[in-house]
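Participant: Several structures are given next for inspection.
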Structure I
Amino acid sequence: MLNKIAEVLHLSSQETKELYDLAGRERNEAAPDLPDYLMDKEIPHVRAALRRASEKNLGDDFWKKVFDDINKEDKD
């Protein structure tokens, strides 16, 4: 349904991601575009990293560095 809404409204990729985030927050769940990736059995380190970050109470500063590192790979 969210994909249809994004299509009808001609949302950009960034706007669509924001729509997913808002929908997830409203439901108190992960954004609907993330669960398949989060639960993929081929990448267990995703869940392990999230749990460890949660245990250590790591905040947005930490995740901003991770995000920047991921984006840096696109530039290399």
Structure II
Amino acid sequence: MELKLARNELSAKPKSISLEKIEAEVENSGQKIFYFDRENSHKDLIALIEFFENKGLSVYHRSVKYGLDENEYMYEVHIL
């Protein structure tokens, strides 16, 4: 599964990250916070959360608004 990381600039295209790379980063640090772009589907984010919960980890996610426009948000996922 590929997910899109949050953009650094509004005009930039989001970069992709694989589930395997996310898993490796979590294993290396023990916990990690990821910011995902709004272009990710809700279904993919739920699949990510369930993947780590099935491994016995806690996962917290929320939407983060960074502007007044309805489309100015990203997803924050904290994996412990």
Structure III
Amino acid sequence: MHGVFFRASMADLAASRGVSGWVRNMADGSVQAFLEGEEEKVRRIVEWAKHGPPRARVDSVKVERVRLRNSKSFRIEG
């Protein structure tokens, strides 16, 4: 997944949609994200994540609902 700007693209998209949370690369090469905001806006970012930016290869997307954390912004971790 490296070199396709997945995290930066997701961060830009989330910020432009008013969605907060974070995105990070995992040791196994996958990407993990936490999205918080209006359900429809979050759903659109999840749909985008199914294909990602140009040159990205997305094998699968797993969605899990978790307790809200009241994030105020979107950041790239790790």
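Every number in this text was worked out from the coordinates using simple rules, so none of it is lab data. In this text the structure is predicted, and so the values were computed from the model without any measurement. Cβ atoms are built from the backbone, for glycine too; each structure is taken alone.
Participant: If distance in nm of label points 7 Å out along Cα→Cβ at positions 4 and 36 is calculated from each of I, II, III, which structure is the one that comes out at 1.8?
Facilitator: I
Participant: Could I ask something else about it? Comparing relative contact order in percent (Cα under 8 Å, 6 or more apart) across I, II, III, which structure shows the greatest value?
Facilitator: Ranking I, II, III on relative contact order in percent (Cα under 8 Å, 6 or more apart), first place is III.
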